[in-house]
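Participant: What follows is a group of structures, each given as structure tokens.
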Structure I
Amino acid sequence: MIDIACMKKRVLEDPDCVAGFHDDEIACVLRTVQPLFKGEKAMIELDGTVVFVGDIHGDFQTTKAIIQRFFDCDHVVFLGDYIDREPMQWGSILTMTYLLLLKCWFPQKIVLLKGNHECNYLIPCFPYEFEEEIVQRFGSAALHERFVEVFSVMPLMVLSHKVFAAHGGIDKGADLRFLKTIDKNDVAAVESLVWSDPACSFTFRGRGDRFNKNDLLGFLDGIHASVFVRGHDYTTLGFSIYDDRCLTLFSSRAYMGEGNGGILVARAEKEIAQMKDLFVEDFSSGQWKNYKVKTI
């Protein structure tokens, strides 16, 4: 019988050992973590020191570095897109398994929002390579179905220190009461939150609802937040837009040359009024350095 607790010491000391996990071990991780996500609402409210992590896209090496650097913080919030486009073989499987194990052991510390790639079961995205990666690794798609069951119950948003965080966009006109009670698989809301981009983005995906400055400021004022931290759109990586109220993060080395550049994370320790109140760090050199956010 597989015991998740028995894996803890081994994985914390050597995260690379997840590369040797068999499909039945990963299935056990998925069975264990699913009830934890079911117990979370679509929007999670957090206090304490909160770290926001952008799109990972199977960058297992950077994921390990982020956990090592920020594990002592109260909460580490990943903004979604853990899978596909990975820079290393089996990167999506390794990254997802590792983060789900951490969620099992530290459910309050590790917060995993879903991005549009985790919503492929609801709104198809391209490229979606995760299922084929599982088939190639394990010879069957059975494990993919269990991953999708987990993806379906992951939360969508975080509100902390007057920071609203989601993978892609906002739900125009929504108030706090609506966001707190939203169904995690409400197609319209999911599309707005994980697919939308700023109107000034160079990316047009044919999905989501593009938002301009007035849309964003009205939404933030309506939910009593000051800023929006997001991922999803590498063209605005590292830029703060719309009166210094919207910052885009990516945390995968595959995208570190896009936008304003960098492998970025942001940390909030107190109430945030503008992006300058966030501590942003960059790992693109292989060492953590303070990052200068460019406001446009």
Structure II
Amino acid sequence: MTDSLFSCGFAIIIGPPNAGKSTLLNELLDFKLSIVTPKPQTTRKKITGIYHNDTCQIIFLDTPGIMKPQQKLHESMLGIVRDTLKDADVVIALLPYAVTPDGIDVEFADELFTSWLQSTGKPIIVVLNKCDLVSAERHQHVEAFVQKRWMPAKVLSVSALKAKNMMQLVDALQPFLPMHEPLYPEDTLSTAPERFFVSEIIREKIFLQYGREVPYSTEVVIDEFKEQYEDDPTRKDLIRCSVIVERDTQKQILIGSKGAALKKLGQTARKDIEAMLGRPVFLELFIKVRPDWRKKNNLLKSFGY
């Protein structure tokens, strides 16, 4: 039985591309839920991660980075952020430390507060990430600057990569959560189905393995997810996926010479998928060309945007 002091609510993580939103979520959960690459705009959809302790349950909502939209895909991603903001009880505005006179990207932060956050009326906690890269004296200076300029409910510095001040962030969020019993069982890490995370793992490997525009022009669709291993341990689970690209040249790059690149992609993705699922899988990848899919509403909708 949960006592009356238990709190439970939703916290959105919002910020620019490459601020460390997914790394932060993974560190808070002590589990790699959200894919992470050095390239910006890796996260395209809302990812729900559920944190539990003895006094609260926080449903974290990781969102795509905020950027100027250049095509319909970006507009859809920003729409996801706006819709997710409506569901949140508290906002984590994640801003990375930067080599600027003010210590952060003030122009982006101004835009974030004026265009996105102030009108929501929700409590905002500014989290300054990558604090391991600057001095403690710099932390104090930048935190004071942020507090004075935007007047959030709280400001704190963290390092998602180094797992610094994670519990301070949890403590800072808790007062803004409604008093409520847990919404999910204690062993639940996310509300998303396994097939979503399979497609995300494959996308992550594409971002890590290929350069230039290929990762951004790629979408992964799960065509078949057949669970066989549990009923018959001699049979692996079967996963068939379509990897969507925009041009034939991109298809050739994904496949590589004599299929070597596609084979490597399948092997590295399968290893992580098996680790996540805890069972063996047979993974098949098919490359399909859908010209300009990022600009077509009907295709974006079919891919879940």
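Read-outs throughout are calculated quantities, based only on the coordinates presented, and are distinct from any laboratory measurement. Since we're looking at a predicted model, the values are computed, not measured. Cβ atoms are built from the backbone, for glycine too; each structure is taken alone.
Participant: Out of I, II, which structure matches -0.49, -0.86 when log10 I(q)/I(0) by the Debye sum over Cα atoms at q = 0.09, 0.12 Å⁻¹ is calculated?
Facilitator: II
Participant: Then there is this: Of structures I, II, which gives 2.2 when distance in nm of label points 7 Å out along Cα→Cβ at positions 125 and 253 is computed from the coordinates?
Facilitator: I
Participant: Between structures I, II, where is FRET efficiency 1/(1 + (r/R0)^6) of positions 85 and 181 (r between Cβ atoms, R0 = 30 Å, to 0.05) highest?
Facilitator: Structure II gives the largest value of FRET efficiency 1/(1 + (r/R0)^6) of positions 85 and 181 (r between Cβ atoms, R0 = 30 Å, to 0.05) among I, II.
Participant: Identify which of structures I, II gives the largest calculated value of distance in nm of label points 7 Å out along Cα→Cβ at positions 53 and 245.
Facilitator: Details: I: 3.0; II: 4.6.
Greatest value across I, II: structure II.
Participant: While we're looking at this one, here's another question. Consider the structures I, II: one of them gives 0.20 for FRET efficiency 1/(1 + (r/R0)^6) of positions 61 and 229 (r between Cβ atoms, R0 = 25 Å, to 0.05) as calculated from the coordinates. Say which.
Facilitator: Derived from II, not from the others.
Participant: Work out which structure the value 21.8 belongs to, where mean count of other Cβ atoms within 10 Å over residues 157-164 was derived from one of I, II.
Facilitator: This value belongs to structure I.
Participant: Of the structures labelled I, II, which one yields 19.0 when mean count of other Cβ atoms within 10 Å over residues 5-12 is computed from its coordinates? Spell out each step's value before the answer.
Facilitator: Details: I: 13.0; II: 19.0.
Comparing all candidates, it corresponds to II.
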